[in-house]
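What follows are several structures.
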Structure P
Amino acid sequence: MSACDFPGVDQLLERAAAATGLSDFGDGWREGLEALVDSIRQDVPVDPSNVQQLCGPLLSLLTSRLHSERGWSQRRDCLKQAIRAPLVVTGLPRTGTTALHKLLSMDPQFQGLEQWLIGTPMPRPPRESWAGNPHFRAAVEMQQAFLAAVPALRVSHEVNADEVDECLNLLAQSFVSHYPATAFGLPSYDRWWWGRDETASYRRYADNLRLIGADAPGQRWLLKNPGHIAHLDALLTAFPDACIVQTHRDPAKSIPSVCSVIWPARCFFHAREVAAAAVGSREFEFWAWSVERAQQVRGRQPDRFVDVRIEEFQREPMQVVRRIYSRFGLELSAAAEERMMRWTASNPRHKHGQHEYGLQQFGLSEGAIHERFAAYMERHGLIPTK
């Protein structure tokens, strides 16, 4: 199979429609999907060994769109619901965003995005019914299969279908997102996407939150996505009163760490070993650009942010939680605090093993990273770590 044999847009639509029995994809997706398909054909050696892996994420996003459109047609009332002051965790990846997000999710005052509902958006069913839901069971099986295919992710970034997950896949429903180029390595798509306004994607994302939370309209949202730092302007357009927690770590630690998460996944999607240095150069540029954009927005609305360094979170997680709650006027109940402390005790660092990675493997150097991120590090008091 050659790159030209990669399915076209219409073929992908047909496959998603056949898999779901749905046909309404809504509007605002075609340009991005066409750019993505063209880029896969240009940038990836497509053959019978990898075509299904490459199609999988695209079909998942189309399937997610189909479920969103059906949900909105059935629950139009939800689109009128206000989303009040969501608590949003963001920051460079590998700076503690996932652990902090899961810890905060132990507080029942929040609702979050469970992983299986990101793939099949619908009003959140009662949790006790999930085990019998075919969409939930399919999500569990898919996640288990992916972790079996890429076991390194169990150590570095395990995700479970019934737990809160980041917003990335909902934001990618319109195919205007850094996600495809991160996963596949697509310079052509990056040239099309880089710097585009994602406000429309964030508005659709907000409507997906309204759909998933349709039966809990008054419950506060807890959200997380490192990629928000590249688009804080769009985030604050969709959620003007968002309460944003930005996490921080020495970039010479976080950048190679995120590369070590992406690289095995990219090898899986390509069905061959790909150059690790290509991952390093792209992620280095993308996240440097992202923190620069984030600071521009923060300078205009500093009252919307609180900062957390990974070292203080690892040392005193509950102290960090109390500071976040105090900053944004949240109440930490005794029951929520107890649940958080139990979660911390059950989820120590390196629970699934030590996450190993190095700078040179990805064509990176500590000096170059510190030079590029110097202003960011100085602003947030980040001291280079050994």
Structure Q
Amino acid sequence: MRIAINALTVREGGGLVALEKLLAQFVRLKPEYEYHVIASRTLPYMSCMEHATVRRHQFVWAERNLPMIGLWYLAILPAWLRKNRIDVLFSQTCYLPPIGPKRATLLVQDARYFCTPTWTANQSLMERVKFKLQRLWVHRSVAAADEVTVQTQALANLIGECIPSASDRIKVIPHGPGYLDKPCPRQVVPLRPSDALELAYVALYRDHKNFTTLFRALKLLRNRGIPARVHLTLDRDKPEVLAMERCIKELGVAEWVVNHGQLDRWAVSELYEKSHVFIFPSICESFGFPQVEAMAFGLPIVAADTLVSREVCGPAAMFFPPDDADALARLIARLYTHPEELALASRLSAQRAASFDWTKAGGETLGWMTNGRANH
């Protein structure tokens, strides 16, 4: 069997993690299959790409802009699938070509296309039109796919509400603990009165990541005498990050925010190890790999109260209304002033992380894309 994995626009974040971990499981489970990976030229090195049955394909010209990507999906990809006699197209980009391949499976990892959009003053008319066109394309792709896989039931329900005809073709397959192969809980060291409370938020910048609520909560904590400090992993060269840094200064909390820039996995692991609490204020997610990674390190989780975070974290997290900075500050302060609750939250996180497994996720995904509803 020949499987094409469309990862043309996958470069970072959860999409990159899913590509690497799922492909590693595919070649382990079915080494007799051929895997043709359509990948960006900027894709980081992955050892699974070196497997004898994996072929990497690049379409550099198609990565330039949206019109080029559109042309690639419209004409080039269908012809390429026929030429390479592909049996299954597994797309991680949410998009399918209008001319259907023999069999197509979508991995949907972006919940924004199924939520009511919230626009900010920074978004231009062109950006809004572009998003609406992309959303139409995603909805059309979901409607045409033979199978759809998502990481949470919450996202499956959203898709089903938008595209009822797809409901019986959606399979919920939770993924593993992010870039980790298995949980590795850190040793919990009790806080001393002189210690700062180190708060981590590992995320790329997106408007729905809700950074402002976190910064407001930080200001409240400092005003109440809680020596908290926030650690971020944002690309300092992005204009939106520069704008956010100006907001931090206006709020008066710049002294207590440390942006490490984008980190490799070793550095991210070190950040998880040195942190006391993981904060996840994001309001629109399909899964949230950083939450699972943080739990795998045994980090207490304080998350925005969303259906996805409830499903992913279960009883391991403490939840706050997404726009309530005071509620977030109160939860963090409680963990700081009650070390026994901080230790309990750490144990609950480690226990919850054990339920996320890449071996299971890879096997279920491969079975779903090759056998479909017969395997449901």
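Out of P, Q, choose the structure whose coordinates give Rg and Dmax of the Cα atoms in Å equal to 20.2, 60 when calculated.
P
For relative contact order in percent (Cα under 8 Å, 6 or more apart), find whichever of P, Q sits highest and give me its label.
Top value of relative contact order in percent (Cα under 8 Å, 6 or more apart), among P, Q, belongs to structure P.
Of structures P, Q, which gives 13.5 when mean count of other Cβ atoms within 10 Å over residues 245-252 is computed from the coordinates?
Working: P: 24.2; Q: 13.5.
Traced to structure Q.
Between P, Q, which one scores greatest on FRET efficiency 1/(1 + (r/R0)^6) of positions 85 and 309 (r between Cβ atoms, R0 = 25 Å, to 0.05)?
Comparing P, Q by FRET efficiency 1/(1 + (r/R0)^6) of positions 85 and 309 (r between Cβ atoms, R0 = 25 Å, to 0.05), the maximum is at P.
Out of P, Q, choose the structure whose coordinates give helix-only ellipticity at 222 nm (-39500 (n - 2.57) for each DSSP H run of 4 or more, over all residues; to 500) equal to -16500 when calculated.
P
Laboratory data are not the source of any read-out in this text; all were calculated from the coordinates shown. Source: prediction; values computed, not measured. Cβ atoms are built from the backbone, for glycine too; each structure is taken alone.
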